[in-house]
1. Who wins on Cα Rg over 2.2 N^0.38 Å among P, Q, i.e. which is largest?
2. If we compute relative contact order in percent (Cα under 8 Å, 6 or more apart) for structures P, Q, which one ends up with the highest value?
3. Where does the value 3.0 come from, among P, Q, when distance in nm of label points 7 Å out along Cα→Cβ at positions 21 and 45 is the thing being computed?
4. Output the label of whichever structure in P, Q has the greatest value of FRET efficiency 1/(1 + (r/R0)^6) of positions 5 and 37 (r between Cβ atoms, R0 = 25 Å, to 0.05).
5. One of P, Q was used to compute distance in nm of label points 7 Å out along Cα→Cβ at positions 93 and 117, and the answer was 4.0. Which one was it?
Structure P
């Protein structure tokens, strides 16, 4: 039997698509760099949504970007209201997603361990 998705599970990806388009086209703030909306998690009661984002390029400060996006959350919520047919929209909270950065650090550590293992194998004659 197929698993049915709850409304908040369906709403998250829809808000992610709409927010990505809004941040890219409507929100014009020089403090923002290239932003990617990674995921939107909507609370069970649909009152709040956590919006996880990453900053491409690495030159923008993540805390400053989060502050700027949270200041624009009311405007973005208003614009979402024009695009998404809901009686009430969730309050948006923008959070920097560190998972991509964490994954890159782990990959670098794994590569470093493999390289050091290969170099110790080369120097150790059997």
Structure Q
């Protein structure tokens, strides 16, 4: 088994990192958007994002004061392939559906395609 495959599986074995990858498979996002969508503390989320970035799963881009995370170009096809393979299970997962709903609501708050708010923009429901 290749080192890259082992690393990918290890990184995605954590539920929160899997949730992050699932959201980022559809759109880039800044930390505050992800924190609101996943209802995770910023510090916890930052630790997960750092591990994912260090493993090569994520890449970042800076836009003004915001840093956006997205699946890396090298790993995007693999991650999307994994999610595609489990599409039936993922589409009925209540937690992922809840995350996606909150993420979609948070992304709608963007102005001109950019985040402009801080944490805590969504009600905890």
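1. P
2. When relative contact order in percent (Cα under 8 Å, 6 or more apart) is computed for each of P, Q, structure Q gives the biggest number.
3. Matching structure: P.
4. P
5. Structure P accounts for this read-out.
Here, each number is a calculation from the coordinates, and none is a lab measurement. Keep in mind that what you see is a predicted model, and the values were worked out from it rather than measured. Cβ atoms are built from the backbone, for glycine too; each structure is taken alone.
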